[in-house]
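Pasting the structures here.
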Structure 1
């Protein structure tokens, strides 16, 4: 078992709230990813939207992963971190002209295009630069990922991708767009998926789509199946590294990949979630009419997932060995939704205790805001804390 290590004595000297990243967990996660793909023609692009902390990006780049970007800002951050441009993909349903021009100027690997209007704009901007843009068609596979409605992306009702019914129109148009080169297809069905049958369904649908392209005598060099692999939020100590073996095996067993094809993945949460914790200090323990409240100095401005997705994060009192009591764990923001957990069992908690909200390395620091004019949380790695 790899268990997060908290240097509590050093934490007590730091201003809270702050993010803490255990680099040992991140490194071992990256080692496991590479161990699983080394015998296969697979390429993993790190989905930067999960966390763009520069120290983490540098570590992920050093592990040999590419970058999956959904904005011009992320492209700039990927290049600054040293990700090879030939491993950078640019996704997103609403790419602005300046972002497309940036990607063209940097000669990134591929655009994941999501609509006919986007194809036409990229073609126009590439022609103005006398360049040819490599594209993968993001196809909406209409596969239910059985996850939260806000993070499912592969149904017909979602805004993402090209619907299967529009493929004929797209392929009829492509020969007229002389500055685009079709190199592959892309699909992504959602996030925090723990049921492997959803990925099996995706494989079945991609096999059908591949057959459609073969019938049209179109050779696809690259197949991109997106990401979405979930993590175990309930037991981060027992399962600190996601089940990459089962995940990659699904595609090895169910996807009809041709010898000349490269399979691409865009993993984010699965790589960085478990290495990160939000460390907060208890401001007050308040006795309400029917329950006790633990009021933290961290709120949804620091970690919005529980308020936005009703998401669960394991909460641990790092400085108490008292018997457990039941609390609502809340933040200081002037909103009723600023609640991390209700009826939650914690070691007996007092003012000044340090609390860790676990598995917050993905969609935590990157989504922080300054609502209520609060300061953004600082971030420290285990390497930095060790040097203090």
Structure 2
């Protein structure tokens, strides 16, 4: 059982406290309810750009990293389609240093032309290195617009193209900050060897005077139901042919998420899994093949991906995966198979919860989903799942009209 307390400042900042007396450290995690889904289609990549800009200096602090390092701390951040998350780990006695730094950049960034230009170049270089010059790097740049036709999930977190970041103006950047980076759009989670009253006092000291901004209300029209198979073939200089097959499913808070998670493990978790044994080891159709889910806040994806053995055509590869799905439906799932997967989830959860950073970040994520109770109850959801539910999910999800296929032909 992970215990926590919470309070909310008058400016709307939600604060969660989790005490762990076994560690000399403290984690300060600030999660903002903004991701790539909140961007204008003509100005994409801004959520990710801000992940970098937030380290470029704030109104009173020119250098974010130096004071944190002097306090024995380290920091990092990540962005996805739904949220942007910043976290610091440092000795508990230096908690106030992190709160000073985080509160100042929540108040206002420095917005200097130098900072914007430096971070712009960092993001552009990342775009080139990770997405354009990496084998299979542009998979999601190409595939998302196939899966989604109207929803902002149709572009990747990095953005639709480099030009949107190259052309970003200071006015664009300021507008994005004041729209999304206020206390009313954030949750602050503090975990470690620190008392609740001390946290409350320090947070009030550093954050209470930050003015609340207009509350951002998200209005996103759901993606229409898919009604036909969608396909895209691209040619790239990659080592081997590859195939990606997606099926849309329920979002992160739906029961489908848990069913899909279990099915993906039954199919591809480890070398004893169905896909590896059948398609890699026995039939030798793939060098590797996997199944996993992407649990978006708005919509979910079940994904198969694999690299083909030489001389195996795409039609054979695709059919082999669909055949494994049909075998699962027709032959069902054994009690032992389901128990094995459930036990794996319980072990992974227990291992994950040993990390203070993981506990703190999970509290932040669950709070953003407005389901913080899941930090302690999600395990029970997995435990309660039965075979009939999994088979029904499989029948409902893996249909031709719900399938999108990307094939990458090596040249």
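With mean count of other Cβ atoms within 10 Å over residues 18-25 as the yardstick, tell me which of 1, 2 scores highest.
On the way: 1: 21.8; 2: 15.0.
That would be structure 1.
Source structure of the calculated read-out (mean count of other Cβ atoms within 10 Å over residues 218-225, 18.4) within 1, 2: 1. helix-only ellipticity at 222 nm (-39500 (n - 2.57) for each DSSP H run of 4 or more, over all residues; to 500) computed as -12000: which structure among 1, 2? Among 1, 2, the structure yielding -12000 for helix-only ellipticity at 222 nm (-39500 (n - 2.57) for each DSSP H run of 4 or more, over all residues; to 500) is 2. Sorting 1, 2 by FRET efficiency 1/(1 + (r/R0)^6) of positions 42 and 234 (r between Cβ atoms, R0 = 30 Å, to 0.05) from high to low puts 2 first, with the largest value.
Readers should treat all values here as calculations from the given coordinates under stated rules, not as data from a laboratory. None of the values given here were measured: they were computed from a predicted structure. Cβ atoms are built from the backbone, for glycine too; each structure is taken alone.
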